[in-house]
Structure 1
Amino acid sequence: MNTGTIVIRRIEAHEWPLLCELSALDGEAFPGDGLTPTQLALFARGGLLQAVLDNGQVVAAAFLLAVPGTRTALLFSLAVRAAHRRAGHGRTLLADVERDLRERGFEEIELTVAPDNTPARRLYQEVFGFREAGRLPDFFGPGQDRLLLRKRLTPAAESGRKPEGNGPHD
């Protein structure tokens, strides 16, 4: 649902009202397992919080961390508010995240997804070209398996973009 001005941007650790919105979205997407605003503030300091805002309200978000000692980013969470699903926000956000990671010098992105989450798997594998790299049995507890998906990122120079600072080792 596109009802107004759509903006994709990074959310910083000091933006408490937006961190509260991100926390509410994460709780909606992952009931009983959402991150608190305080946890997200810490996440913002050591990782990347990217959000889609519709008229200033968070409608989608991605939380990423750098894997220490590598040029790999872990997509910890990608969530879209239920009322805004099927509007392309997840696709637009993931494309923006990939572009940002390339510009920062990351070479790979990985994530986990529930094997039965067909819409997410379709987005990651069919639309964005992620490949299954393994199965993680009981990842979130007994019977809660995850699939590990990975994607090699084309360097910014090959995609016609100039690399910027703030890479994984800057």
Structure 2
Amino acid sequence: MDLVFGHDTDIAAWVAARIDWVRNPTGFGACRAVGIMAQGQLIAGVVYHNFFVDAEGRPANVEMSIAATSPKWCTRGNLRALLHIPFEQYKVRRISVMTPEDQEERVMRVPRWLGFKREAVLVEIFGPGRPAVLYRLTRRQYENGAKLRLAEGRDRKHGQRRAIAPAGS
């Protein structure tokens, strides 16, 4: 599998088309995106959007949205790289993930394993009668949990270890 950088608009549109609460290809606004390719096909995309800076201009939060057509994207190496980007490159203090409450169990299984914590319910954010659940992973939770959990071990299904090269290197 290969990580694809530099095609933010195309990857964000691909992800938006697969998330029923986004759908609009420009629904993420200004964003950065990473694609995951397998056998020449895009099988997953991650969009980093809704960047927020604090009063001193420091990166505070970024929202992360993921869509996939195959579970093969979800390897330790890919998860490590996808969390490395916001914390180590963008230098944010936290990542937020939002999902409709009726899809919480299915969508949040892996993020909860990584240490994302349920933070709030946002009433009617996805429309009348459709609340969102907001999860967060702080830098401290990342350093003390997800980063360590992903540091060692083999990718369960594929048996490979992956080296991580940050974007732009």
Structure 3
Amino acid sequence: MQSAALLTLEKANLPAAHARAIVEAIEMELVAQKDTLATKLDLTELRQGLEAKIGDVRVEIGGVRLEIGGMRVEIGGVRAELAEVHRSLEVKIESGLGRGRSELAEMYRALEVKIESGLGRGRSELAEVYRALEVKIEGVKSEIVRWVFVCILGQTAAVLAWATFFVNHATK
């Protein structure tokens, strides 16, 4: 490029020193811009690098999806375990309640037995008191019968005594 640009500048009636300086300045600028300007090769390399990175990201996303699927399976297993624990607890609670109910029923029956035995004792004590009262009543009754008999005898004696007195004194 140097020779073609230099010839063009010299044909334009520029002194050779100026023409060389302008060509050198253009070459330096081209070298400096070579680092900042992208060529087709640079863009192709960049595209290939990006496609490789995109492929890596896709592979990573596929791995993450597999991990998520594995986690879903694990979560399903945990859910199944929790459901089993829940059923087990329900069974234990129900058996505990059943045991509690049977214990309460047994306590109720024992209480009924105690009440019945207490009532039986109370009934037997009442029967003894009743018999003792019957005996006393019979004693009082026989005593009243004796008193009535004595009163009747006394009454009869008094009537006979009056009758005898009237008979003895009335006839005289």
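A few remarks follow.
- Distance in nm of label points 7 Å out along Cα→Cβ at positions 21 and 125 from the coordinates reads 3.4; which among 1, 2, 3: 1
- Which of 1, 2, 3 yields 5.9 [distance in nm of label points 7 Å out along Cα→Cβ at positions 45 and 85, calculated]: 3
- Test item: helix-only ellipticity at 222 nm (-39500 (n - 2.57) for each DSSP H run of 4 or more, over all residues; to 500) calculated as -4500, pick one of 1, 2, 3: 2
Taken together, the values in this text are just the output of simple stated rules run on the coordinates, not laboratory data. Because the structure is predicted, anything quoted here is derived from the model rather than measured. Cβ atoms are built from the backbone, for glycine too; each structure is taken alone.
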